[in-house]
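So, here come the structures, one by one.
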Structure 1
Amino acid sequence: MRNSLKVLSLSLAVAAALAACKKPDDTAATAAAASTAAPAAAASAASKPSFDVADLDTSLNACNDFDGFVNSKWVAANPIPADKTSWGAFNKLAEDSLNTQHDIAEAAAKDGKADANSVEHKVGVLYASGMDEATIEKLGFDPIKPLLAQVDTLKNGGDVANFITTRYAEGDGNVFGFGSGADFQHAETQIAYVGQDGLGLPTKDYYTDPKFADIRAAYLSYIGKSLQLVGVSEADAKKQAQQVFDLEKQLAAASLAPVEERDPKNQYHFVSVAEADKITPHFKWEDFFKAQGADVTGFSLTPPKFFTEFDKLLTTAPAAQWQAYFRFHAIDGAANALSKAFVDNKFEYSKALSGQPQLPDRWKRVLRSVNGSIGEGLGQLYVAKMFPPEAKQRAQVLVDNVRNALKARIEKLDWMSDETKAKAVEKWSKFLPKIGYPDKWRDWSGLQVKDGDYYGNLQAAGKFNYQYDVAKIGKPTDRLEWGMTPQTVNAYYNPTDNTINFPAAILQPPFFDAKADDALNYGGIGAVIGHESSHGFDDEGSQFDGDGNNKDWWTKEDKTKFEARTDKLVQQFNDYTPIKDKPDLHVNGKLTLGENIADLGGINVAFDALQATLAQNPKEADSKIDGYTQNQRFFLNWARVWRGSIREKQAELYLNTDPHSPESLRAIGAPSNMPAFAQAFSCKAGDAMVRPADKQVNIW
């Protein structure tokens, strides 16, 4: 848990470099004078159009089924690959990135001349050790035997507390989450955050709700089989599996639900070490922080009820139950670095959750671990291969234009007072955009990796990264640091440092295309920029000021008006039932509210920025490409970005856990609130894409 406040991202696909933070112009029109692409160049690229209108299903009415109109033909022609739970625009771009990473890692693994301290060497050794199946298979579960032996020595609650403390010092966390993050009240400084964790099922409801009985059965089976693979008898494994489940169930009962976790009030609870010890009298926080090498006098501990329950279990749960819990989680945490039997066992449980029928190729799984261990290092190699400086400069134009359009929309709001508008603009002025990749790369020289030791290398990287994170506690917040790697197909906003971040891998078609007309780029990456900027003013981001502090900058009246508007958006998404055969399963409008606000704000802001740009280029504004106007192409590309399909089990899981709405609904949800969409496609009242006036949502 790097920070108790999750960054607000565009998609699940959860970097890039800092763009020089230029002072924004006072008007959108000034920045818009530079078009982002030459339309003539786009039109001349006949060999492969930036948007292929042949993909459109013109038998469908865009005003009634816009997602189907744009995406149904592509979805029908592109089934989900067997090793995926979903497939669409994001997935395709992520797969392209992964293939590039594969080439980079293979080359690094074969480069015998790279300096031992170079990032190429470390990426190559880690990747090669993961691909060494013969050695991994021969070792079986030998790599975790020392850890399992430690678990066997636990005799009482004091031993359990000491075990958690010592394992954390090795970068191996258990039961709760711990890491650094900006102080909600003094965002310029990093403090320690400790929060709930320790569950093997997706949310607390999975432990008790009858509708998840099959998932619970699969989980119990997975725990039992995991224990059998390390030599526990079948009967004892079944008993221990129940012990693990029962302990987690008690922790789950004291945990927050996903909607509750989104509330900043539940993400920060500052206490002194002495106050924390009163909450957990059997777990000494001074000893814990000392063992981590962190000088901590106060920190965030949340939610308190979780830690009260944890402390109770230190005295009421038998040592054997704690042993079973740690034994299983040691196996589970290491499974993908152990022999095939452990990998296959873990995947069987994953199938029960997601419906994914096939295990991905080994190189893909190893690259996932490389990204988790030395991701920015791999990103440094990715950028050198894939993202020239001029790409960053072109993206900066779009960022400036869209940000200025957001400022203009704030200033013109008819429902917000001048007092609150001034505060909103002040926050806007402090946005820090970061594009593509870090200006300064992280130093990996302290990470030591060895040939043929995959598990050991992952452990070494885990400890190295953990110590890097802990060392931030008490230090100034670094706004230039990234929370995503350059090769990640995603983008994010972080409210505690007020940054908007766009990794290199997303700055490609269909999001950004230097050959494309402005409409496509604004409907793609422009809307992404608007989305992340709008996160600064969603239901969570709006609770933080321009310096990243959790501070109320609203008048009471304006806050009431804001919540009335967001309530309408909650209801809109509550009404959606995205799984065809399960009409009783609805989107959770509260859980997805932040992303839905960002989608709505983002597409409106991007459309405004397109209009400002077109105003500077009248010929382009009046032109059609392949029979479609610029405004139509803007919305067509917005929907194309969200094209895709998903397996039913994964869709159900996301409805319970994911703060993002289903992609098919993101294609239509925001545009259906926009008169500009109805005008672009000549839609009429009563059409599905024209929400009634009393239900239309307009926030930013």
Structure 2
Amino acid sequence: MLSLQNAGKRFGPRVLFLEANWLIRSNEKTALVGANGTGKSTLMKVLAGIESLDYGTLQQTRGMSIGYLPQEGLRLTGRTVFDECLSVFDELRAMEAELPRLAAQLAELDHASPEYEAAAERYSLLQDRFHALDGYALDAQVGAVLTGLGFSKEDWPRLTDEFSGGWQMRIALAKLLLAKPNLLLLDEPTNHLDLETRNWLEDYLKSYPFGYILISHDRYFLDVTIDRTVEIWNKRLTIYQGNYTRYLSQKDERRAQLMSAWRNQREQIEHLESFINRFRAQATKAKQVQSRIKELEKIERIEIPEEEPVIHFKFPQPPPSGRMVVEAEGLSKSYGPKQVLNNVRFSIERGDRVALVGVNGAGKSTLIKLLTGVEQPTSGAIRLGHNVVAEYFAQDQYKVLNGESRMLDDISRAALKVPESELRSLLGCFLFSGDDVFKPLGVLSGGERNRFALARILVSPSNFLLLDEPTNHLDMRAKDVLLDALDAFSGTVIFVSHDRYFIDRLATRVLEVENGAVTAYEGNYEDYLRRKEALATAASAEPATHTGEPHPSRTVRRVADLQAHRKNGDEGPPILSASSAERVGDHHLQSEKQNGQADSAANNRPRRLNPIKQKQMEDRCAFLEEEIPRIEAAIAHTEQQLGNYVSAAETQRLTDLAATLREQLTTLTTEWEDLMLQLESA
């Protein structure tokens, strides 16, 4: 389809790549990767025909169509969103308009005339092509892609001029996907997409009938959409088979081989130079010396490019907060007639890493602003725990920075105890190197200032971080630094991110914001999706399988009832946090399936308890509520250790320990459920 042969490109005096050979086949799903500044976007423009090569050739199959999406800069005006997308089918729409005209001609022409024969042939050709291109479903195709990319039906008749830059790029992406070129070139297509839209785009690309090349800093997105990786490294193109994770392991192997070859070559060169220097002055060795000199000159030197320095940054650990960090009770928020949150209840405990998920406009950013006090609830209350100090990173955090302050001076004032060398390393990781650190903040772009604002938070964190889209404008290296720092952070984190890998690595809980409600799920995003799928499957199967047995999720509702019971001032069992309720609900889903007699046994128990016995049971419940999370944390820590191989004996020891802890967890959780049933019936 498309091939580069001995291709090279310069950017001013600097060579981006040389001797590049790349055959791009049909249906090839490829990621183009490399460090910042190596020429990825430039190479994409070369493939798209926007820029020319300085060396070599680019050959393209005749009739091949190429679609290119740049990182930014597109502006569409003058048409509605729907009409703009429909414009990619102008040829089909012209066919659609011509077909009735040809049909009318055929009705009037003499069947024996040459004009009739020509019109009939043209009509048949157009009709076949129109059917083959699914011309009767153009509106449906446009609607499906616009919906997948997050446009509501109310957006379709709006003018494209009304949309911001990010949504303009979505419209441009929609047009490319609808046009279905033979080769898609997408430069950072996920930059302006939320998590749900990224998931849709992943599925769309998996079934895309032709080839595409992606540049992206979202490693999960690359892992599930590509089967080949092309890296620009050391001014050369290197091709790796497999997805991004496979590429990383192959790259390490290839670099090890290169280092070994370089060391062997250095030994050879040193040996030749030693011989030459030793015998250069001896006439009897002149012939051998000249032979060695020629051999030395013929050696093509292996170059080892400088590796980007690995940055390891740790948060200054903040003073600990109380066990309960924040509680929300009856929380509601409205903007005029639009209600974003309605009677929301949840709690967050010390050490939680909570991901807020939901479609755009569901209320994730609103919820974070309520927790930080930036906005006030319409009703309900938010209570921060003991010694909780919150720090908020907004999507537009750059607006609160002092534009006249120099970058290094500003971050130094925020981190008086951090050496300047460490601060400069941190800024370098966030793509500010050399003299960039002396620039006034006012001259930076919005994305650059947001990156700086995030780096500034890293050096002086509170014990409760609320981060709204912290991964925007970050490359993979900066995301890894942020992930490592947050992973070692002893405080509590609530964050919104559209990066699947980031969420899966960091989150220990997920709060879903949907239709004004907030639902808690234990685990990371992958666990959340499994739970959602399981609940959806159970809900669809329930009408056909209902036999009068209690609904499996009634324990979760029972816990909510008990919470309301205590909040009303009544005597009764202790209140559970949202995380505990969810945890118990999850376990009870399994417990009731395994023991269908639990409810009938509970109904046969006496409904009154001795006050002393009741107090003992309540105390035991309170203890179990503390003990169960501790064991869960121990299981998580043990499983994390299992991921780092030390020895077979150590692996066996950790495996046995994890099994013992799981047995303890099952026993204690079952005991807690039994006590709660007795207390409820009392």
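We did not get these values from a lab; they are worked out from the coordinates using the rules stated. Predicted, not measured: the structure shown is a model, and the values here were computed from it. Cβ atoms are built from the backbone, for glycine too; each structure is taken alone.
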*With FRET efficiency 1/(1 + (r/R0)^6) of positions 146 and 426 (r between Cβ atoms, R0 = 35 Å, to 0.05) derived from the coordinates and found to be 0.30, which of 1, 2 does the value describe?*
2
*Top of 1, 2 by FRET efficiency 1/(1 + (r/R0)^6) of positions 634 and 658 (r between Cβ atoms, R0 = 30 Å, to 0.05), largest first*: 2
*Among 1, 2, structure where log10 I(q)/I(0) by the Debye sum over Cα atoms at q = 0.08 Å⁻¹ as derived comes to -0.64*: 1
